[in-house]
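Asker: Read through the structures below before going on.
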Structure I
Amino acid sequence: MRVVEHFLSIQGEGLQMGRLTYFIRSAGCNLRCSWCDTVYALEDGDAAADMSVDDLAAAVGDVSSVCLTGGEPLLQKDAPDLLRRLSAEGKTVVLETNGSVDLGMVPVSDRIIISMDIKCPSSGMADRMLLSNLALLSRKDQLKFVIADAADLDYAEGILAENPVDTNVIFSPVGGVGLRMLAEEVVARRLDVRVLPQLHKIIWGDRKGV
């Protein structure tokens, strides 16, 4: 697997927020979101290193929670094997995926949590989503919308109305910390979603390795 960075930190997003987590960030992505906050992971360049499943399992060690992120980790051919290995070792693994890659390759396990994005219009990538993936999400998984403005909110609300899901739905603001507009709109629209920040940015700011 091509890996840009791996490190121990606190999970900053989603239902596992605040939990001690070992992060594995893969190299390369098939999307180019306008507000991407990990642009250093978009290309598989000199900053990436080859690491085997054994290497990565050893790096994780006794940490019980792992996040496989990117880039887009499902572009890596070893990703399913890594997910199987870590879940078999008793880890809780959050797979962060951008919504454009078929989730059918993801191993079935109660320990693997799929965190799937639906890209809204402000990203410039809304037309790249694979909506058939929504049927593969379960109650342990999470569906995330990153919201920049009212147009994004309208879009997200429409997607949920047209594609009912039985999973956890998260709305997060672009940048991860400016919550007020989003929270007020969710209340006004009476949307049954979770409004969550990016905790790591509140703690450490917009930096790598956290």
Structure II
Amino acid sequence: MQFIYFKYSDFIENWRSAFKSNKFKWNVLLTLILLMILLSSLSYFFTYIETRSGTQLADAILQLLPSYNVSVITFIIIYLSALLSIVNLLPRPVQFIQAVQAYFLILLFRLPSIYFFPLEAPEGIIPLQDPFVETFFYGHTRITKDLFFSGHVATVYLLYLANPYPQLKKFFLGVVITVAILILLQHAHYTMDVVAAPFITWFCFMIPKYLKF
């Protein structure tokens, strides 16, 4: 299976051509500004939700699974997959920006879903240890109540949707399934958080794809 489809000549030529469009230029600028504003506010939001009381759900699937700390392998898979996806999308400027916009929408949709569905961490949770997210999104605070829906499963499913290469798509589907299982083994999310993530991600992906922001 071929993993790298990046060609430098295509990257330069396609972005040069895309930036000839004023609409594309403003699209990129607005996307980056909104994303930066949202990312800068996430630490305040997640710090707040960690102080709230919520409901702890009975989860039949988690009750069948022992808890394992699989943070290291989980994030190795996620970050290597994200890097692979970015490299392969870079020569496709329109699809790349649409994927960034979809990621923005995923982050944006998580805020009301977490706010209006306050949950306590699942029984037996081993908090995910993601130094990147904890530093830039969570303000160095260990967060366990950012539950509905799973941002990590949503992220890898977005990689699957955004990937334009049929053979590589099978790889990303395997990544989605693997990360979902690892998240549940760590009891870091309820089963419903994991199951709901791909459906919400699909919706977020389709908005910029068909509205052509």
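Asker: Using distance in nm of label points 7 Å out along Cα→Cβ at positions 49 and 161, single out the structure from I, II with the greatest value. Show your work: numbers first, answer last.
Answerer: Numbers: I: 5.0; II: 1.8.
Once distance in nm of label points 7 Å out along Cα→Cβ at positions 49 and 161 is worked out for each structure, I has the highest.
Asker: While we're on this one: Taking relative contact order in percent (Cα under 8 Å, 6 or more apart) as the quantity of interest, name the structure among I, II where it is greatest.
Answerer: II
Asker: On to the next question. Taking 157 as the value of volume of the Cα convex hull per residue in Å³, for residues 1-120 alone derived from one of the structures shown (I, II), identify that structure. Kindly include the intermediate steps, with their values, before the conclusion.
Answerer: Values: I: 100; II: 157.
So the calculation was done on II.
Asker: Can you tell which of I, II yields -0.57, -0.75, -1.14 when log10 I(q)/I(0) by the Debye sum over Cα atoms at q = 0.13, 0.15, 0.19 Å⁻¹, for residues 65-176 alone is derived from it? The partial results should precede the final answer.
Answerer: On the way: I: -0.48, -0.63, -0.98; II: -0.57, -0.75, -1.14.
The value was obtained from structure II.
Asker: While we're here: For distance in nm of label points 7 Å out along Cα→Cβ at positions 17 and 33, the calculated result is 2.9, so let me know which of I, II that is. Mind dumping the intermediate values first?
Answerer: Working: I: 1.6; II: 2.9.
Here the read-out was taken from II.
Asker: Among the shown structures I, II, from which was the value -23000 of helix-only ellipticity at 222 nm (-39500 (n - 2.57) for each DSSP H run of 4 or more, over all residues; to 500) calculated? Walk me through the numbers before you get to the answer.
Answerer: Numbers: I: -6500; II: -23000.
Working through the options, I get structure II.
Asker: Quick check: 17.0 is what I get for mean count of other Cβ atoms within 10 Å over residues 169-176, calculated from one of I, II. Which structure matches?
Answerer: Working: I: 19.5; II: 17.0.
Only structure II yields this read-out.
Asker: Which of I, II yields 49, 34, 29 for Cα extents along the principal axes in Å, as computed?
Answerer: Working: I: 49, 34, 29; II: 53, 38, 29.
Only one of I, II returns 49, 34, 29 for Cα extents along the principal axes in Å, namely I.
Here, each number is a calculation from the coordinates, and none is a lab measurement. Small disclaimer: the values here were computed from a predicted structure and weren't measured. Cβ atoms are built from the backbone, for glycine too; each structure is taken alone.
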